[in-house]
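Down below are the structures I want you to see.
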Structure I
Amino acid sequence: MVPEFEQAAFAAKAGEVTPIVRTQFGYHIIKVESKSATAFDSVKATIEKKEHQKRLQTALDSIKDNAKPTFNEAYFQPPAEAKPPVAAPPAADAGLQKP
């Protein structure tokens, strides 16, 4: 929220209509229908998870920005041509004859 809108919305009591508020997005009339608060204990896990993900993403971005990859030509050489497999001689039947 832009500061002007936020100040007007949070200054009004439940059931009140604010005077006209001018912001960079235009003119607004805000009607506050109700106000409620959420206990910290019920949102603590969500906040911790989001903060952890944010810090992890920042660390990963830092690692990517500081990485200096090098290209090793020897590693990316085409594979040597493979020789065709040598066929094994047929196994001799142990004295068995086919009818």
Structure II
Amino acid sequence: MSPVIILTGASRGLGLSILQLLLNANARVVTLSRSKPDGLVKLQEEYKDQLEVVQGDVALIEDNAKVVKAAVDRWGGVDGVVINAGTIEPSAYGS
């Protein structure tokens, strides 16, 4: 059976490339991303049976719980986690 992987930050750049590699390797993936740009939406349509996209923020505990719940509800568990998104607090560049 193919592994179930949680991947954060899969909406663009390195995360989107990692997602493509995992899908091509037949992994089942649940992503947590703040946005859903066209590249991620396209993969979601193409890999309906392998990909679950959860929109949220890795800095919020409730969003992290939501992505784990999505993996368990859909595929019964989690085999691995790829942490590709994060936050830096406090930031000297502040808002």
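Every read-out reported here was derived from the displayed coordinates using simple, explicitly stated rules and does not represent laboratory data. Since we're looking at a predicted model, the values are computed, not measured. Cβ atoms are built from the backbone, for glycine too; each structure is taken alone.
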Output 6.4 (mean projected area of the Cα convex hull in nm², calculated) maps, among I, II, to structure II
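Please state which of the structures I, II yields 15.0 when mean count of other Cβ atoms within 10 Å over residues 46-53 is computed from it. Present the calculation step by step, with values, prior to reporting the outcome.
Numbers: I: 10.0; II: 15.0.
So the calculation was done on II.
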Relative contact order in percent (Cα under 8 Å, 6 or more apart): greatest across I, II for structure II
FRET efficiency 1/(1 + (r/R0)^6) of positions 14 and 78 (r between Cβ atoms, R0 = 25 Å, to 0.05) gets 0.75 when computed on, of labels I, II, structure II
